[in-house]
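Readers should treat all values here as calculations from the given coordinates under stated rules, not as data from a laboratory. Treat the numbers as computed from the prediction; the structure is a model and nothing was measured.
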Structure 1
Amino acid sequence: MWAQIITVQLRPGCDLGAVIDAIKAGEPPGSGLIRETFTRDQRDPNRFHMFAVFQSEEMARAREGDPRRTEAVATIQSMMGEILAAPPQFTDLDVIEDWAPQ
């Protein structure tokens, strides 16, 4: 497994909800995405972290150029351009262990 944290800073008064909806709507089956978690910083309500977990880094990188996502990516980038105060920051992670208690 492989994961990525995407950190974004929104302009004051902007909302990430429509972007989240567009991300979910534009995800094709079989892309390698296992889950994506969207979080808001408790100390800075304009700062968000998205945690995406993929089957592998190779599948995540292939997903970046997947033509099935072209329209959705263009929409998401346009939306983000309107609400972001700064460029997003990406942190790539190798998953060592994925555990969830039963």
Structure 2
Amino acid sequence: MFNLKAFMAEHVKNVSSETVGWLAVLFIHCATIPSLLGLLFGVSDKLPSVDVVVFLWVSLFLMFIKALINKDTLNIITISIGFMVQASLLGLLVFK
């Protein structure tokens, strides 16, 4: 039988705070992607709410500033690519 407690004790100790931070940035970017893709492909007609998008983008922008200050290249690249992907999707929706 799978022992979750033993699995977590063995693997969590190898995870760094940088890895968790990078995953957090990745998941924040992915928060609006499904609804934007659904809208783009005609599967859904519901836009993500403006307040959610604004809070996500402001938090990502602040994390980007933090990464610039700390010279954290991985987060700078990740956040930059995420902004480009989201801006491209929004552009496709607007100019479709």
Source structure (of 1, 2) for Rg and Dmax of the Cα atoms in Å, for residues 15-54 alone, computed value 11.6, 36: 1
Going by relative contact order in percent (Cα under 8 Å, 6 or more apart), which of structures 1, 2 comes out largest? 1
From which structure (1, 2) was helix-only ellipticity at 222 nm (-39500 (n - 2.57) for each DSSP H run of 4 or more, over all residues; to 500) calculated, if the value obtained is -9000? 1
